[in-house]
1. Hey, distance in nm of label points 7 Å out along Cα→Cβ at positions 5 and 77 derived from one of 1, 2 reads 2.2; which structure?
2. -27000 is what came out when helix-only ellipticity at 222 nm (-39500 (n - 2.57) for each DSSP H run of 4 or more, over all residues; to 500) was calculated for one structure; which of 1, 2 is it?
3. Have a look at 1, 2 and say which one yields 26 for relative contact order in percent (Cα under 8 Å, 6 or more apart), as calculated.
4. Given 25 as the derived value for percent of Cα pairs over 20 Å apart, which of the supplied structures 1, 2 does it correspond to?
5. Compute Rg/Rh (Cα atoms, Kirkwood Rh), for residues 13-52 alone for each of 1, 2 and report the one that scores greatest.
Structure 1
Amino acid sequence: MNEIIQNRVLQVAETILDTQGTVRSVALIHGVSKSTVHKDLTERLIQIDKQLYEKVRQLLEYNKSVRHLRGGYSTRIKYLNNRLHKE
């Protein structure tokens, strides 16, 4: 694997663990696509650092388990903002 890609994978993994963020938020920070971040974390990281991969995998599983809550909260905020702007 290319050294540049390995460095990016490790940086992305550290960022997601430090910020406890989502794939989308980490993609914005690093200026790459969500698909790239996801592939880095689920396929490439295990080849580089298995212990770090396990930590990241746990966070990704947690994010997956609460995504419906985040979506509901975002929708609620959207409609509250729309109501305020109409009044």
Structure 2
Amino acid sequence: MIKSFRHAGLRELFETGKSARVRQDLQRRALVRLKVLDEAALLSDLNVPGFTFHRLRGRPIRYSLHINGPWCVTFEWEDGDAVRVNLEQYH
């Protein structure tokens, strides 16, 4: 389950299905990933074809779900929940 967001536009997109703060061309794919992330009970639930799920380097331990180009949904995982979910250009 998603417990918290760092990106206000991503929260708005998740809650309402649209956001002026998230690029229009990223919204549909981001929503699919957010729904799967919200339903995930284990990190292994995120190994979905096309998501390019992987752990990121550094501290704190974060994970990434690829959206499009350099855009990713990144998050930390605590006690079976996604926290500090963010939208960023990671690569």
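1. On the way: 1: 3.5; 2: 2.2.
The read-out was computed on structure 2.
2. Among 1, 2, the structure yielding -27000 for helix-only ellipticity at 222 nm (-39500 (n - 2.57) for each DSSP H run of 4 or more, over all residues; to 500) is 1.
3. Of the structures listed, the value fits 1.
4. Label of the source structure: 2.
5. For this comparison of Rg/Rh (Cα atoms, Kirkwood Rh), for residues 13-52 alone, the top structure is 2.
Readers should treat all values here as calculations from the given coordinates under stated rules, not as data from a laboratory. All values derive from a computational prediction rather than experimental measurement. Cβ atoms are built from the backbone, for glycine too; each structure is taken alone.
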